[in-house]
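Derivation of every value follows stated rules applied to the coordinates shown; laboratory data play no part. Since the model is a prediction, treat every value here as computed from it, not as a measurement. Cβ atoms are built from the backbone, for glycine too; each structure is taken alone.
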Structure P
């Protein structure tokens, strides 16, 4: 433990985001219960589930209320989208730190303890991220683990200025959103997540806070398990198409958060990239399509490598 005196530990609010999460929610809640860090407020923010998610949570809460400093379930009648659901949980939280987790992901037992240990040693830190372990369940019930192999997320660490972090984020989002924990004061200072972009709650906010002068800190240890299954965000879609439809959301984010803060060259090369993606949006993933698209996109790839 960080200290023997639990009263001196910062209260951490764990906000579980749910929507029809009955299949996995108990496993997620159990991973929070097993945290080695004691001072936790637990909030389930539900987005109008039609299954038994709320009933399961209420029953589990009654059996485990002594484990947590505070507990509550928030729900609405109609589905409002992920950012709005996150905002309700954020605004209800009382902790000095907030950890957001989807209702199907899992925390490693030492996740909060290690994050709070890092923040204690780095008092200027307001937001931390780490690698994640992707996993799925096999037919026999065992976990299939896919360990992180990319070093891209390491580019956003305490030694990199917020300006440089914004520049990195203006080209792509290397942050593993499920791994992030942040101070409540950071949320209070920067305001709510953007509810006008309902299928991407994280990237616009990272752009916003780095543009406002906050930088990410990084722990090089995978402390969260991100579940891959048929209902995962963006796991479905028009798989037969070569270009994933999410590029249209990326373009909205670019227009709203990026293009006015980057060079003319980056603006032009990015707009060219979206033009290509739109041109190939309904194309099948055939070999000729892939060759033609990659050839036309070479200037974009070159810029991203050199920028």
Structure Q
């Protein structure tokens, strides 16, 4: 049973990660995508490293763990964080969030294709729902003269990368805590993104940044890569699967709604319908069997 403290923490986490999507879009109005990602990732990982180290966690990987962490960082950091920022640049932030959170479905599909996991009727329902959602968003992009269907491809690639990284993480043998491993992946990944930014993009001009721009950058560093990570790893082990599924389902909804106030994006009917399909798909693959048949007073732990 989830406690009141966990409930408030989960609500805060959902809001933090949902609002992050339009905040990223806001930052990209004055900063190129790779420099944005490199800056926020490095600074966020640095303060997260300092905080976790101050709590007495063992921070230094053993010899072979360095290679494992670098390998895990390819899809988890370079794949997800780099491809998704290009997707946000091309698409409305709410639409990018909807596509990004198809990642649980990709996790199941990649697991079935390469790791021998079973395809269930619920997974088939999820695939149909996600296909309809992607079709709706592609249809809207192709309808517009200035539509950018490439943004859809960026986001689907990011979601698939996150899914592959999740499956690899589950099978990795590491002695460090998952939070420490994540911090190292971010630090190593940011060095690669910095190299790409310096090679491919013009140098930014911080003197021209508006106060709103600095706020959005601070949000990325302190909230997205900081507090949200601490909350998630602080409660991930104890959170019931159904509750975490509901949070994942709500993040693209928060992203779409908050974008109206932060960036002025107005969702279309295709966005709302696509979101419904994605939420149904996430529920299909993440909610425990029989969850919807249980009455509120008869909720059981995941181990029951």
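One of P, Q was used to calculate Rg/Rh (Cα atoms, Kirkwood Rh), giving 0.95; which?
On the way: P: 0.97; Q: 0.95.
Going label by label, the one that fits is Q.
If mean count of other Cβ atoms within 10 Å over residues 10-17 computes to 18.8, which of P, Q did it come from?
Corresponding structure: Q.
Assuming 0.25 is FRET efficiency 1/(1 + (r/R0)^6) of positions 42 and 258 (r between Cβ atoms, R0 = 30 Å, to 0.05) as calculated from a single structure, say which of P, Q it is. Intermediate values should be presented prior to the final figure.
Values: P: 0.25; Q: 0.75.
Only structure P yields this read-out.
The value -10500 for helix-only ellipticity at 222 nm (-39500 (n - 2.57) for each DSSP H run of 4 or more, over all residues; to 500) was derived from one model only; which of P, Q is it?
It was calculated from structure P.
Thinking of P, Q, which structure, once relative contact order in percent (Cα under 8 Å, 6 or more apart) is computed, gives back 18?
P
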